[in-house]
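Read-outs: derived from the displayed coordinates by stated rules, not from any lab. For clarity, every value in this text was computed on a predicted model and none was experimentally measured. Cβ atoms are built from the backbone, for glycine too; each structure is taken alone.
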Structure I
């Protein structure tokens, strides 16, 4: 008789953010699952049935909690009797773009404090090849006194969460799995296969799985950098970049990507992990870092293009009133991590303009705490000299903003995302 794995496994998910909470909720459909987060306020909010990231529908969250198969806690003792640990914490970069592994090390110490013989720990956090086995596992061994592949086992299954995306959710994407032994790889693959609709891809090693994840976003970053550079070139030539891309996309093998700001917790971060890994092995990556430089320059570029358009229309820049529409790093989600809209804001500050940031999705408190600026969630009842539509929120795509009431008769509209009618805007990427 086939062993019923759902009766044998009890899962602990470490970190209940954009990645961990949807995963914990999904695991709880088949396994007893405990979600652990070191932030008591976050746990309290979840236990009241609300996910502030909006990644898990409140009704689904409440059903999982009420059913008793999902428990959310800030008490480390509540995960001690689990036997399958999944680490889903952020892997950011510091001010110098160096990988910051401190959340990962902290989570590994937590696992080390509660793990028992025979248990398995799986990492989902994005890292460069080697981090799981060379940084995380030794930490668990040091704290627990146990040894990998003798007392406990490890795996890696990189997250593929796209915040705000209600189509490519964790249950219906295909995930990579791997393990520290062939038997562990089979176990990890089987656990994930229990809850995934489109199955898994079992990599030959943890390092292969780590490398696959980090190049996914690096590839996208480089492709966006290419079209961002094209946008700068075509702007100088007076050619509309989006029209060029539409024309080129008629070729069967052309990969169409639009120019834009590259922020968030993945695409703008992962290339630095890959670059540092390459440098540690004696190779200086050129294309990867060149793409990062191009994409990191786009916020200042948008600000400067807006100012040029204002000057061409005779608008006095000093003390002019400019509204930035959108602050989150992408549309239709409240995530402001590593948003590049702040680069537009900082660049415009240098011109001594009067700035207003309007975003109906972002938390005013979070933005104030993280970036030190004030935003508004409602359109102000005043007129502006320029508007920069920076994020493609549904409210903006649906043209719910009356620009004739928002802007002065002589004004500038700069459309970063190319979502407004061409006839009403003055410039776009």
Structure II
């Protein structure tokens, strides 16, 4: 299943990279189409603004590597100039004006800089690798957001269906109470009580329908398609209890979490930054050559030069010292953040693992309560139909049955959410 999901995600990421940037929601999701969870995740990973921003950051990192590598190549510059001068004599009278022309081509090449350029390239490569880990982290975050919204939509839909059923049951009870009242076997109280119960049920249904619409909006935004047309989703709100070893998933989390990998790469980059700052103490050797033309009239005189230059930093106001200190302090901060992240990962994994077990246990109990509540409702309806039950007994049984079903749906949602949280905490896509 994981391989299938990975294939689907990769396919849609590739599709998203070649589709036009202005592709609309209707081209990605057709009206009335039925989407499953994997398809929703693939849509989010193919075109969500967060993914596009992360991919753009990687492209910028590739460009910075090229900028750093430019130090390996020779630098060629050309210049040309013209000026007209009207000098003055020492006693203030004007001298003879003359023209001046100049042009030159210069070439310079870094011969040796004690590894400054190579270190800069290494730093930018590490920063680019860190951005790739950040991209993996964004994938994980987006996948979790889609899962949360997807299961939330399923929960809202099931809650709405339960409350629709409750409205129908209260309507039947009202019809039954009205019929009994017309023949004189039940008092008017039964009718008014049933009317009040039906109105309350309709009020709850209105809230549930709005919650369903809000859940759809949340899923649309999680996929990056706020203007998506109406669609259906596959019911994947079920629980299948699986025993999970806590120590094993903690080990996997430390090995796979992309944000932890990103910090590890950033630490390497900062270590290289310290080395680069220290290289500020070292000299550099540059070779240069030039060829130029100049004079007051054509043809211009020609000349050339070639040589090498040694640059030795003697004193720069302790600039290099403070640059080294800053780089070391940044590394210390990142090391502390890494330790903090490891604590957060430990908490996230344990919390999701405990929530998963609790939701599984609650789901078993909720299923039993639903069966008991439905049996109680059947008995209450039978007693009222036979003339020995009260409307309050029927109302209580209906409310208990609906609450039991809603609690069971909530347990299913909490189980899937805890399962998704555990996948996110362990860095699983």
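Determine which structure produced the value 23 for relative contact order in percent (Cα under 8 Å, 6 or more apart), calculated from the coordinates; the candidates are I, II. Write out the running numbers ahead of the final one.
Values: I: 11; II: 23.
Derived from II, not from the others.
If distance in nm of label points 7 Å out along Cα→Cβ at positions 49 and 65 is computed to be 2.9, which of I, II is the source?
On the way: I: 0.8; II: 2.9.
The value was obtained from structure II.
The value 73, 43, 37 for Cα extents along the principal axes in Å, for residues 121-352 alone was derived from one model only; which of I, II is it? Spell out each step's value before the answer.
On the way: I: 73, 43, 37; II: 124, 60, 33.
So the calculation was done on I.
Given a computed value of 2.5 for distance in nm of label points 7 Å out along Cα→Cβ at positions 217 and 305, which structure among I, II does it belong to?
Working: I: 2.5; II: 7.0.
Computing distance in nm of label points 7 Å out along Cα→Cβ at positions 217 and 305 on every structure in I, II gives 2.5 only for I.
Can you say which of I, II returns -24500 when helix-only ellipticity at 222 nm (-39500 (n - 2.57) for each DSSP H run of 4 or more, over all residues; to 500) is computed? Numbers along the way, then the final one.
Details: I: -11500; II: -24500.
This value belongs to structure II.
If distance in nm of label points 7 Å out along Cα→Cβ at positions 81 and 233 is calculated from each of I, II, which structure is the one that comes out at 7.0?
Values: I: 6.4; II: 7.0.
Here the read-out was taken from II.
Given that distance in nm of label points 7 Å out along Cα→Cβ at positions 321 and 385, derived from a single structure, equals 1.2, which label among I, II identifies that structure?
Numbers: I: 1.2; II: 9.5.
Clearly, the read-out refers to I.
Tell me which structure, out of I, II, gives -0.39, -1.15 once log10 I(q)/I(0) by the Debye sum over Cα atoms at q = 0.07, 0.13 Å⁻¹ is calculated. Before the final figure, lay out each step's value.
On the way: I: -0.39, -1.15; II: -0.62, -1.17.
Structure I accounts for this read-out.
When distance in nm of label points 7 Å out along Cα→Cβ at positions 41 and 193 is computed for each of I, II, which one produces 4.3?
Among I, II, the structure yielding 4.3 for distance in nm of label points 7 Å out along Cα→Cβ at positions 41 and 193 is I.
For which of the structures I, II does the calculation of mean count of other Cβ atoms within 10 Å over residues 105-112 return 14.6? Spell out each step's value before the answer.
On the way: I: 21.1; II: 14.6.
Derived from the structure labelled II.
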